[in-house]
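Participant: Below, each structure is written out as structure tokens.
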Structure 1
Amino acid sequence: MLFLSFGDAPSGVLSSQVFDVVKYCRTLTKQRIICLAFISVRGYFKNRVIIKNQINDCWVVPMYPTIHLWRFNLLTLAVICLLTKQRNIIARNAMAVNLALAVKKTGLIKKIALDGRGAIAAEWNEYDVMPNKKLKSEINEIEKTAVLQSDFRLAVSNPLVHYWHNRYGYNSKQHVIIPCTISFEKTFNNIDIAWPYHPHEIVLVYAGSVAGWQSFDLLKLFLNDVLTQTVNHQVLFLSKTNTSIETLKQSFPNQVKHMWLPHEQVLQILERCDYGILIREQTVTNEVASPTKFAEYLSAGLDVLISEKLGDYTAFVQQNNCGIVWEPGSKTILLKSSVAQKNHNKILAQQHFSKEAFKSDYMRLLEAMA
């Protein structure tokens, strides 16, 4: 079986959602599972080394140049199917599924599973992440084909399955729901990082991407309310900087700080904070999402400050007493986190966001693709 990633550059997301999944699935089955990554020709050799360092037997293949010619990659995929003699594919996104479907017509592929990580058509239209207008006009049909013509599907949330049903008429039961899980192997070794906060201060941390769907306008509204309550409320950004972060630092110079750290040092910092911030606007993209950051915050023991209708997680916070659901206009009361609460959150993370917690679902996926 091939596990196909298409168009994803090396990142923490690719590591957790592809490489770690491949490694885990290999422990569950005697099937041969080959990891296959199509990546951009830009920076190909550098990125190939990065990928090989994480999963050394991965087939790392350069994509056909320019994204609007993505269908030309089906020739490469067909050759790889011939060389590896693999006839079943788990494809990470809608475009990857469409490539596999085209090759399937030749008889080289028998079964295809969609690894659905989000609502790609909604994302491209809500956040204008695809500059190519022709491809953007085709994405709805590409996603529809992937959802309806796959033999099996993995969805990261219940709302994503509802999205498939409402938008494309999907009504099959041939799917499993597995959220974005994380590895619980700690990778830091007590690295000495200066801690700029006093014990009585309440530290809110934002870790991760500053991409459009992270909703910085809404986040600023939330932080303005929190930071004006008391100087004991502190905010730490563990991300690349942008103009929004710099504006906040200028408005609250003694309460907003910014760090950019290697991935292996992030958990060490998170564990010393009190709350993880996950505030996003209500768009389809966010309503079906499974943010890896939610699991990472919990695994560090943090309560999560979350907005309404964010995947399955807003309800999870309410049901499991592991954070606060924020509504615009409401006043947020923050307390210093206790050792007991941190331990409670870490246990929740292990129970609900480890790969082992979804062993039966992974087994069903693998059995469907056997």
Structure 2
Amino acid sequence: MNVIVSGASISGLFTAYLLAKEGVKVEVYEKEGLLGRPPRTLIVTSELNNVLGFLPEEIVLNKVNYIELFSRTTSTTIELKTPDLIIEREKMVNYLAHLAKGVGVEIVLRHQCEGFALFGKKVTARIRDLDSNKEFQKSVDILIGADGAQSRINLVASRNGHLLTTLLQARVHLPMGQNPNTVRVWFDSDRTKYFYWLIPESERVAAVGLVAEDIQQAEECLLKFLRERGLEAFEFQSAMVPMHRFGFIGEVLSKEHNVFTVGDAAAQVKVTTVGGVVTGLHGARALSYAILNGRNYSKALRELKIELNLHFLIRQILNRFSGEDYDRLIGMINGRLKNTLEEWNRDELKQSFLKLMWAEPRLIKLGAKALIRSLL
């Protein structure tokens, strides 16, 4: 079996590694000249260790045990049962590339998959050498689009693409008195329907950022936020993030089930926090399992889809929250609700969702009021 993966993303490289170690011939084509560019600081849960099956310490910049949540008038602190991990995307991509090469994956830089054609059970991929601008074709059994939020593979398959949002963050010197073991999150619905964050990379450096509707709004809000806190950026990092849609079935792009997408290209992203590392890796495991065992990829994604749909439901409610709603929400985080949030991480929502409702029934009423108010 021959496979081409378009895009040396985290999910693309992990898929390539899982396939190649079982004897599949895999080629990865990446448009950039260096792996992992542009670099970006990420925060992930301990579920990273479970989905990878290992945790390379060299990709971990820091570990945090506390998350401080702030609304306009109140705050609370959550102590995590297992620490969140602060990682650098470029380091993780290069680590996975090293693993993939070790099991025979060929990684070709400065080459981009322009499109594909289907001939029976074969896929002919059109590859462009970006240095010479010459194009050539390769016939393979399976083509995998792991080429990010604006996936060419998706567009060639006549998909409309995904709803995108903008992530922008600045690297700053860690503020005086800020605990490097603590992440801070601010909810300000007047500026963004998502949130601001401060993620300590080390005892000296932190990433401060937000998610917004577009890059202009993100820049305006982030610069104002930095000025208000006396922080000066020495580097900016940005990304377009695809938003998972309820009922999305676009991860299989051909009737013969030989063209697929994974990771950001398949919008395998938690829309509550716009985190896609762990969910994209789960997608990679589901896809490699389906290919190796002749199973249906969409069915293999069932558990992940439940998780992503729950995050979608919560995001639809949070998008309608006012400042007063966030005051009430954070004010509820005590007792059993706080214990549940501390025990279960945000990549375990399908296990914890009903537990959260049981621990604090007022959450249902708060969410229902926000939905009704938006309809009126």
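Just so you know, all these numbers are worked out from the coordinates, no wet-lab data involved. All values derive from a computational prediction rather than experimental measurement. Cβ atoms are built from the backbone, for glycine too; each structure is taken alone.
Participant: If you work out mean count of other Cβ atoms within 10 Å over residues 5-12 for 1, 2, which one comes out largest?
Facilitator: Result for mean count of other Cβ atoms within 10 Å over residues 5-12 over 1, 2: largest is 2.
Participant: Of the structures labelled 1, 2, one was used to calculate helix-only ellipticity at 222 nm (-39500 (n - 2.57) for each DSSP H run of 4 or more, over all residues; to 500), giving -12500. Name it.
Facilitator: 1
Participant: Looking just at FRET efficiency 1/(1 + (r/R0)^6) of positions 141 and 253 (r between Cβ atoms, R0 = 30 Å, to 0.05), which of the labels 1, 2 belongs to the structure with the highest value?
Facilitator: Going through 1, 2 one by one, FRET efficiency 1/(1 + (r/R0)^6) of positions 141 and 253 (r between Cβ atoms, R0 = 30 Å, to 0.05) is largest in 2.
Participant: If relative contact order in percent (Cα under 8 Å, 6 or more apart) comes out at 15 when worked out from the coordinates, which of 1, 2 was used? Don't skip to the end; give the middle numbers.
Facilitator: Values: 1: 15; 2: 19.
Answer for the origin of the read-out: 1.
Participant: Kindly point out which one of 1, 2 the value 0.95 was derived from, the read-out being FRET efficiency 1/(1 + (r/R0)^6) of positions 85 and 261 (r between Cβ atoms, R0 = 41 Å, to 0.05).
Facilitator: This figure was derived from 2.
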